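Below you'll find the structures, each written out as structure tokens.
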Structure 1
Amino acid sequence: MTTIQAINLTKRYGTTLAVDDLSFTIEPGRVTGFLGPNGAGKSTTMRMMLGLDRPSGGSVRVGGKPYSELRHPLRTIGALLDAKAVHGGRTARNHLLCLAQSNGIGRARVEEVMETVGLTAVAKRRVGGFSLGMGQRLGIAAALLGDPEILMFDEPVNGLDPEGIRWIRTLMRGLAAEGRTVFVSSHLMSEMAQTADHLIVIGKGRLIADTGVQDFIARSSQSYVRVRSPRMAQLAPLLTGAELSAHGDHMRVIGLPASKIGDVAAGAGIALHELTVVEPTLEAAYMELTKDSVEYAGETVPA
């Protein structure tokens, strides 16, 4: 199967540096998540990968070739970047037929992908009347049309209900299990934690991390014990050797196991109302690692 390489990829819009000397490789056989705050350069990067924007510097190679040199692009890369970029007057079937005919793909494949994404029953409806979720499914059908080796999705679960989100998660993991290259951008950390095997994280156009999901979580965050007690002021000095921080009605304790905290409290006759081990999550690790790359930040309420 086929890899995608971004090599020193750079994009300027006037004085704005949207993508800054970005290099990474997307490997087949796994789902690679593409993460970053708003304005990080994710969509610009994906557009350059598909030849929709010209890089100011650097290049992208698809199986060793620029996208423009692919003989049958739709058979190599299937992409969903903007589900709304469809002629609203066409039916779902006719939209896919137009794409198929321009790429030498038979009508049977159109029917097959409509069945795959669950749109067969609305194949004759005009796309302009589709809900956001139905539009996403149509965009995914278009991406699958050429039975490509590479799939690229930008926010594919937008507008999908819980059943639809589970479906696209299963679909992406199934495509990767077949040996295909799957690259997906999303802001939903809970979904990425369940779907992605590998992560590429960028901020302000620069690479922050290129690593496995579990390694990213382990490297960027740590577990702590959440403690609540009516006698917090008396308990805190007894927890020697720990890192303590107050957060409203509770305290975070790093460096002591919950069992030790419980024993200390019991020995001092201090009641505990909560003693919870909080394990690191992808969301916590992501927020920690990208905190200096956020373009628009509001006030954070401690958990």
Structure 2
Amino acid sequence: MNTYDLLVVGSANADLVVGVDRRPAAGETVLGSDLVVHPGGKGANQAVAAARLGARTALLARVGDDGHGRLLRDSLDSAGVDTSGVLVGGAPTGVALITVDPSGDNSIVVSPGANGRLTPGDVRAAGELFAGARVVSVMLEIPLETVAEVARSLADGTRLVLNPSPPAPLPDEVLAACDPLIVNEHEAKVILGTELGGTQLGTDPEDWARRLLARGPRSVVVTLGSEGALVADAAGTRRVPSVKVKAVDTTGAGDAFTAALAWRLGTGESLADSAAYAARVGAAAVTREGAQESYPTAEEVAAYARHGGAL
């Protein structure tokens, strides 16, 4: 029997958030709101989102021996995440500098800090976590060599979910392990190499998915913002509709989507049904400020669906 429904291997950051009337252009200074510090990072966000939904969740990450690291560990503990794999030391805790405009859209600059010191050796030393996980989720806010070691460390029958954010070209061994690879349009361009010249990506998400599948993943999910998502595997493609809400803050919504999808896949749901559930979780998250603080429980997601988008 699996000890964990989901093992997340990834980043843990302190999110330093400032509200702005508009995001600054190059060389421009704008005034913003008071600074607010939230626990964040794609790895920690996914772990908290999954745990709040009821998944048995563990996190393998690295934080600094500082106040931001303690903030993150407290948030993870309070959500019920197993933090035995949260390593301490090597560098200050990673920091994300975030501006949020009145529409809820954000711009983010990340200083990796301790996230950049999560090594392949740390992955190899966490064998018990991998052996006990039904699904493993990973992202690219940690070194690519560490992501590759994650792909090599999967137990038999364990499913790997990868969101390549921030995007970078991926080794074939990593792509081949993905089930699914979750990308937006920008990430799809980077994985396919079209931003560096050559063949243009085009405007057809079904074509993006087919080309991504040809690179080796067992399945692909393309997120399309207000147009929902597209899921694709050897059986074909299927559209998943979006959930219409008034966004307050989109920070961490993609992490909530990925965590929810990974958890539901581990319960045996189909890729399309898992993505539809994840879309509801992500929609609920953007109606509240912050990342981890915004994540709904399973009961809230059910109520959200019953009442047409009102929590």
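Bear in mind these aren't lab numbers, they're just calculated from the coordinates by the rules spelled out. Values in this document were obtained by computation on a predicted structure and should not be read as measured data. Cβ atoms are built from the backbone, for glycine too; each structure is taken alone.
Quick notes on this one:
- Structure from which 4.5 was derived, distance in nm of label points 7 Å out along Cα→Cβ at positions 51 and 203, options 1, 2: 2
- Distance in nm of label points 7 Å out along Cα→Cβ at positions 35 and 227 derived as 2.9 - corresponding label from 1, 2: 1
- Given -0.18, -1.05 for log10 I(q)/I(0) by the Debye sum over Cα atoms at q = 0.06, 0.14 Å⁻¹, calculated: source structure among 1, 2: 2
- Origin of the derived value 2.8 (distance in nm of label points 7 Å out along Cα→Cβ at positions 67 and 163; candidates 1, 2): 2
- Structure from which 2.0 was derived, distance in nm of label points 7 Å out along Cα→Cβ at positions 147 and 219, options 1, 2: 2
- Computed over structures 1, 2, relative contact order in percent (Cα under 8 Å, 6 or more apart) reaches its largest value in 1.
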